[in-house]
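Some structures to go through are shown next.
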Structure 1
């Protein structure tokens with residue numbers, strides 16, 4: 001199964017036989033007080049810094065979230081999408097819990113966007129999936145519903161299958177569904193990662209769908225998070241994970257992902273690995 005997303009001039013294919021898709025998480029005001037204040041004042045200048053850092057770090061797609069209380073989120077999303085697309089040719093993931101903000105972003109987006117997200121709740125899916133079909137977008141589907149999140153991999157698989165039925169109901173092809181099997185912190189539950197790995201494997205083996213997670217969640221509340229995240233992602237990739245919303249600015253995490261691409265056979269003859277090493281050498285020499 002291949003999920004293709006694009007900007008006006010550049011496409012990226014997500015798939016088990018493709019290089020891992022790094023979705024840069026930084027354009028998000030959550031936990032960023034100064035950025036929130038800038039957005040409330042209508043100042044989007046921080047976007048240029050976030051885009052530059054993530055592109056330099058090796059992001060393949062950029063997540064755009066404008067969720068700030070007491071603002072006009074649809075208008076912020078519209079402006080942000082246009083601004084970011086003027087700064088980079090990377091495809092974008094439009095990230096909001098506000099349906100009007102998603103529609104505002106999709107209405108001005110040039111290319112085929114990824115949308116974050118729906119759940120297996122009928123009501124939300126019935127509102128968002130018609131937008132996905134209308135704009136020919138791809139969508140991230142979370143494996144939970146109004147009951148909540150199960151720690152049983154088989155029940156998360158059942159939620160995945162409900163997402164598939166919802167997509168089929170609304171005429172959204174399954175290649176446009178990217179399943180989020182939900183990454184929880186091991187700081188709160190020691191078996192959270194093991195449950196996730198098993199869920200990823202089940203979905204891959206039974207349905208072959210593409211999957212993504214919010215990778216940084218796994219180490220939330222713990223020290224030395226970058227090291228934990230760098231160990232976690234290659235393990236998830238070996239189970240069948242094909243993308244992640246993650247920190248594209250931290251070299252150790254990105255390098256771990258690209259090493260996993262090499263070892264899983266998704267970087268034939270190490271072409272990208274060698275090119276990345278040479279580029280880093282050149283940058284060090286010229287510094």
Structure 2
């Protein structure tokens with residue numbers, strides 16, 4: 001499965017760099033006996049998983065729509081981000097447990113190996129960040145991978161800082177403290193991804209959208225008397241959808257179609273809502289609807 005686009009080539013290259021860093025940090029962590037370095041390697045492994053999911057989601061999300069999947073496979077991006085978040089939360093739990101054990105019984109750490117490997121990891125993380133930024137972090141699944149690597153870059157700095165402290169003070173608890181700090185950063189990042197992707201999966205109103213403001217904008221359009229059953233949600237990154245019932249005066253079909261097009265254009269230009277479904281109603285229609293409901 002080779003890359004098909006410039007964005008995918010960046011993802012594949014970031015994956016290769018991450019894999020090399022992971023192997024180096026695992027070996028370096030075992031040799032130096034550093035939990036902080038092993039924790040960072042664990043986070044790199046999650047980065048690899050996140051980038052692999054991003055590649056998979058990019059491929060699958062580009063598949064055409066079907067009669068059964070009318071929105072296509074766009075939600076694959078959101079699902080991959082949600083899984084990434086859950087994996088991060090689980091990883092942080094393991095780091096907290098191991099950090100607690102090492103606080104109770106701190107081991108000796110080989111500082112020179114720790115500093116060398118962590119420095120190589122830092123350079124690799126910076127390269128990965130640059131690649132993922134160029135791949136398009138506006139898309140949620142790539143943003144998830146980017147946040148992983150950005151967090152890991154900060155963690156590499158933390159590991160290096162811990163190594164320097166050990167080198168000059170022999171404060172053996174610093175390794176467990178740095179590892180626990182890494183765990184906290186991983187936990188916060190993971191919960192953020194779960195919350196953001198979970199909101200989309202639950203079809204929550206997208207962040208930054210105010211239903212009241214959108215309702216007011218529609219009501220200000222000529223010919224609109226009322227609006228109800230307004231729903232706004234996100235299919236995937238940047239793909240916002242709206243549906244609603246708009247009450248208008250009784251009018252010709254051609255005039256009604258023109259009004260719907262005007263509402264669509266306004267919502268796209270003013271709010272960035274790319275897909276709308278507007279059902280027009282009038283008082284006569286609602287009376288018939290109520291009568292049918294009462295008879296049932």
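One of 1, 2 was used to calculate helix-only ellipticity at 222 nm (-39500 (n - 2.57) for each DSSP H run of 4 or more, over all residues; to 500), giving -15000; which? It must be structure 1, since only it matches.
In terms of mean count of other Cβ atoms within 10 Å over residues 42-49, the structure with the greatest value among 1, 2 is 2.
Among candidates 1, 2, the computation of Rg and Dmax of the Cα atoms in Å that gave 18.2, 56 used structure 1. P(r) over Cα pairs in 10 Å bins from 0, in percent, for residues 114-257 alone computed as 10, 25, 21, 16, 12, 9, 5, 2, 0: which structure among 1, 2? Only one of 1, 2 returns 10, 25, 21, 16, 12, 9, 5, 2, 0 for P(r) over Cα pairs in 10 Å bins from 0, in percent, for residues 114-257 alone, namely 2.
Each reported figure results from applying straightforward, stated rules to the coordinates on display, with no laboratory input. In this text, all values refer to a predicted model and were calculated from it rather than measured experimentally. Cβ atoms are built from the backbone, for glycine too; each structure is taken alone.
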